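Peer 1: What follows is a set of structures to go through.
FYI, it's all coordinate maths here, none of it is from the lab. Because the structure is predicted, anything quoted here is derived from the model rather than measured. Cβ atoms are built from the backbone, for glycine too; each structure is taken alone.
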Structure P
Amino acid sequence: MNSNRMLQQFYAMFGIFMVMFYLGVGIALLFFLKMFNIDQALRVIIGSTFLLLGIYRITVTYRQIKQFFFTKENEEE
């Protein structure tokens, strides 16, 4: 297996954890972190941004996993 391909697979798996982080922070800011003294408009803006970034990262990570785990090395070129 090509070491470059292994590194790309690692980045694809790391992307899964980043998706969970972005979605978790976005949901926490929008729904659960009302106890902190942060302005509601600021919480909604930042929380929505994290949720949208998480949704975008889901699509990118899905494509990466599909490309680097379910295609053969010969099909890439």
Structure Q
Amino acid sequence: MSTVIRPRFGKLPAAIAYSGISRSRMYEHAAVYRGLIKKNGKASLVDFDVLDEVLDDLPVAKIKPAKPRSGESAQ
């Protein structure tokens, strides 16, 4: 079994791929979570430790059971 170690910081495209959060939503979260995005010259770097906090704080999805399709019996 191999362990994948994520970097501490990454550019926005890597953070978007990691989290599934859009670029604009990432900036909205940065306004609430201090230190999520840091600047290194012109580059914006995302702190993956803070990004994990953002993901942990997201609400749990409320999933309703699927309705039976016509012709299928409910169990």
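Peer 1: Out of P, Q, which one gives 3.9 for distance in nm of label points 7 Å out along Cα→Cβ at positions 38 and 62 as computed from the coordinates?
Peer 2: On the way: P: 2.7; Q: 3.9.
Only structure Q yields this read-out.
Peer 1: Assign the value -26000, calculated as helix-only ellipticity at 222 nm (-39500 (n - 2.57) for each DSSP H run of 4 or more, over all residues; to 500), to the correct structure from P, Q.
Peer 2: Numbers: P: -26000; Q: -10500.
It traces back to P.
Peer 1: Tell me which of P, Q gives 29 when you compute relative contact order in percent (Cα under 8 Å, 6 or more apart). Walk me through the numbers on the way to the answer.
Peer 2: Working: P: 44; Q: 29.
The correct label is Q.
Peer 1: Can you tell which of P, Q yields 1.20 when Rg/Rh (Cα atoms, Kirkwood Rh) is derived from it?
Peer 2: The correct label is P.
Peer 1: May I pose another question? Could you figure out which one of P, Q the value 17.2 for mean count of other Cβ atoms within 10 Å over residues 22-29 was computed from? Could the numbers behind the result be given before it?
Peer 2: On the way: P: 17.2; Q: 13.2.
Derived from P, not from the others.
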